[in-house]
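Below, each structure is written out as structure tokens.
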Structure I
Amino acid sequence: MDKEAKVKTILVSQTKPESGKTIFDDISTKLKLKVDFRSFIQLEAIPGRDLRRKKLNILNHTAIIFNSKNAVDHFFRVVEELRIDLPIDMKYFCMTEGIGLYIQKYTIMRKRKVFFPKTNLESDFFNMILNHKTEKYLFPCSDIRKKTIPDFFAKNKLQFVESIMYKTVSADLSDLEEVFYDMIVFFSPADIKSLFDNFPDFKQNKTRLAAFGESTHRAVAEYKLECNIPAPSKQFPSIVAAIENYIKKVNS
């Protein structure tokens, strides 16, 4: 693979934010790059009636755990489908402040029922949970999720039920079959699975691959691809910084 070929076009395997502003804006302007966005995955809702058949009873719980905005959306979708009146004292424990604020889309935010850590560190979230050991927790999630949350609750013997309310499936990328980019940026193993679901004979050739997160790095290796720009690292904690450093070298 010719690693010294210049990078002029980048495909980011995510949907472009509704605001139009992205973390790639600065480097695309500074380095004169064409950056396109396209989600490689899509979410498939599991109907509330299917969850009811699986004996899910949301009102058996006193607290809900949210690890993403998608989880918030699908939890309140299920609540609406099942015509559930949530008690005013239901508590919501969010991985980040951003998720906590997002809940306002569905319910009035009260300090006494919405909790989030002071930082985005997972350890701070878990320490917060340990201050509320007596709650009966429900964790709405996707079929693809990190094991750290259920493992933490099992280790600490807390009351916890996991409910898969939506599935992560590969998006249709057939329109990209004849489109080529100098670099593709991946954020999850599901992104890479989608690439091969759509293009089983994909060959990396001169395409550089950037991957964020250890699980994504492992997926790149499992599919026998080369990760040219891994992140985060001690030197480059963000994927954008790692990409910028790489492009400056090969484009000089």
Structure II
Amino acid sequence: MDKRTKEIIGEFIKWFKSNSKRDHLKIEGLLLAGSFVFPDKLSLNSDLDLFVAIKDNGKRYRGIKKINDVDVDYFINSIAQYRHDFEKAKETDRKTFLYVLANGLIIEDRQQEFLTLQKEAKKYLKFTAAKGIPDPDLVLAKYFIDDLLKDIEDDLENGDNFAFQYNLNLLSNYLIETFCRYFKIGLVKPKYQKNEISKEQPEFVRLFGEFSESRSKEEKFKAIKKLAFFALESMGGKNPAEWEIKSDSIA
């Protein structure tokens, strides 16, 4: 952590303690996340994501405070609350908070509770990545990709620009998420996702670039179709013309 980052965090803590004197705050841990963990990734709009663990006082705090011309995006909770958020994050497809914990820089950790959560997050992400997509889910994913392609083609034919763009966005996002799940690539913030995919599947990134740079609706459809076919072939090919999934009924 560089000197500038230390100064920003120090100034923020000083401000927050002064602003919350009546809340009897006792800081037990600090975790830095996002671009400021990797200074070479800083950009014009980078904010400083700071997670603060406090002794439980029955409150949680969430906000943004500008310090030295940098937006400090802060999350202040008890460890019990972070543990609750950790468990809830496991139930979502985009496990952002788990990646925050796994990749964050622990600055202070009096009871090593952030360290415990970090180890658990890394273990859980490694486990879920190894699972990939179960066969029934993969069949359904391929069905949705094919169905969205058909909808986009119909929208283009019918001149429905609203539905065309809406479905195009749905499909492009769905392709990224499904492709990453299949190849066990972590889902991270959009500005980092390209790098994650490039490590394993650079051709997907190249084809996505062709799609994003296409101009006319016809070019966009041709490019998204090419990307979708590549993804489907990479994931074992399209579904057969007729298919069925059997599962147990819910009692």
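No lab work stands behind these numbers, since they all come straight from the coordinates. Fair warning: this is a prediction, and the values are worked out from it, not measured in the lab. Cβ atoms are built from the backbone, for glycine too; each structure is taken alone.
At-a-glance table
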read-out: Answer label among I, II for the case where relative contact order in percent (Cα under 8 Å, 6 or more apart), calculated from the coordinates, equals 23; value: I
read-out: Per volume of the Cα convex hull per residue in Å³, the highest-valued of structures I, II; value: II
read-out: Cα Rg over 2.2 N^0.38 Å, for residues 189-236 alone derived as 1.18 - corresponding label from I, II; value: II
read-out: When distance in nm of label points 7 Å out along Cα→Cβ at positions 53 and 221 is computed for each of I, II, the largest belongs to; value: II
read-out: Which entry (I, II) yields the derived value 15.4 for mean count of other Cβ atoms within 10 Å over residues 45-52; value: I
read-out: Ranking I, II by distance in nm of label points 7 Å out along Cα→Cβ at positions 109 and 229, the structure that comes out highest; value: II
read-out: Comparison of I, II - label where distance in nm of label points 7 Å out along Cα→Cβ at positions 101 and 117 is highest; value: I
read-out: Source structure (of I, II) for distance in nm of label points 7 Å out along Cα→Cβ at positions 141 and 173, computed value 2.5; value: I
read-out: For 0.15 (FRET efficiency 1/(1 + (r/R0)^6) of positions 13 and 205 (r between Cβ atoms, R0 = 30 Å, to 0.05), calculated) the corresponding structure among I, II; value: II
read-out: Value -18500, calculated as helix-only ellipticity at 222 nm (-39500 (n - 2.57) for each DSSP H run of 4 or more, over all residues; to 500), assigned to which of I, II; value: II
read-out: Winner on distance in nm of label points 7 Å out along Cα→Cβ at positions 21 and 197 once structures I, II are ranked, highest first; value: II
